[in-house]
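Nothing in this text is a laboratory measurement; each read-out follows from the coordinates by a stated rule. What you see is a predicted model, and the numbers here were worked out from it, not measured in a lab. Cβ atoms are built from the backbone, for glycine too; each structure is taken alone.
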Structure I
Amino acid sequence: MPHLNNEVTALRRYGDDIRIPQIRKSEENLFRSAVLAAAPRRILEIGTGIGYSALLMATLLPQAEIVTIEPFAPRYREARKRMRQAGVENRVTVVSATAEEALREIKGPFDLLYLDGSKGHYLEHLRLAEPLLQKNATILADNVLFRGYVCADDSDVPRRMRTIAHRMRAFLAYLKDPRYFTTSIYETGDGFAIARRKG
């Protein structure tokens, strides 16, 4: 475990140095707590980046199997390398594909879904992933306030960001529908959602 913790720390530092998006430190404690509370056996992550969150989850949950999807080839290669270095490549599968492509091939069920890919596609990705989720699966989503634009009037949102803001609002409306989910939205950092699917 000390070896894995060192790998996690090194990957965080590397990602920060090269400015690769990864979960902010302001949300990380919430993320850790949610992952530990869910205690999933199988995790599906959409948006690997260079693998920081996947490696962190592998460290927190030594028995868990993780499948993580990354469409950008250089990040995929870096994530694969980091999983090998950490010695967790046997239980962390990094898939090089778009979420739309990968979710047609991946086999469920999963106990936890973590959304941290394209912010304008969270709702689409959740709906594609739902058939792969256990009835009471936990769903985590980062950056759900999207720079504060989700809560802002459209006139205060830069035109190029409006479509993403609208789509994120639609995602949150679906995630907060009490018929399907029990959901908490946290305003920490850029916003973090924790939901439990209703069986």
Structure II
Amino acid sequence: ALALSDTIKENQEKINFHGKRADAIVKGMLQHSRSSTGVKEPTNINALADEYLRLAYHGLRARDKSFNAAMKTDFDESIVNINIIPQEIGRVILNLITNAFYAVTEKKTEQPNGYGPMVSVSTKKIGDKVQLSVKDNGKGIPQKVIDKIFQPFFTTKPTGQGTGLGLSLSYDIVKAHGGEINVNTTENEGTEFAIILPI
């Protein structure tokens, strides 16, 4: 009888876990499928970045209970609404943040002691442009592949974990907005992606 109750308890935990996972996946799909009108609209970039930072964090927590990382935000409150397609720039932000969380998780696996994973998101106004930065203290990107990261189907993740489309699509979206996307990385210290958009 005891073995049976243990099995039932284990199965209940699995059902609960997979239910939460399915919930996170559906929420993520809904975020992605928010019909993009293709029309630019005045958008609060700070609120958008904050929303996607939390979405990425909780999505990863739902998939992996052991996942944890410190999050820091530093938003320039002087930025007025900017004209963007929010669903598309949201996808770019979500992709960069998810990649940052992946990088710090990988480093934490290799250095379980004395390493504090940190992902920070910041905005600042630079003349007639806005810069949004996503920075992590993960493993960094190897110099030998830095020129390839925006190519379609290129990924540094293990087989089955990355499509290699995230940064390529992000690059195309930012370019279509008349902006640019830059990367600054140091191996074993971290990476910073900066999206620069016209106001």
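Taking helix-only ellipticity at 222 nm (-39500 (n - 2.57) for each DSSP H run of 4 or more, over all residues; to 500) from the coordinates of each of I, II, which one would give -15000? Checking each candidate, the match is II.
A value of 0.98 was computed for Rg/Rh (Cα atoms, Kirkwood Rh), for residues 62-101 alone; which of I, II is the source structure? Before the final figure, lay out each step's value.
Details: I: 0.98; II: 1.07.
Matching structure: I.
Given that FRET efficiency 1/(1 + (r/R0)^6) of positions 94 and 174 (r between Cβ atoms, R0 = 25 Å, to 0.05), derived from a single structure, equals 0.35, which label among I, II identifies that structure? Structure of origin is I.
Calculated for structures I, II, distance in nm of label points 7 Å out along Cα→Cβ at positions 22 and 70 is largest in II. semi-axes √(5λ) of the Cα gyration tensor in Å computed as 25, 20, 16: which structure among I, II? Of the structures listed, the value fits I.
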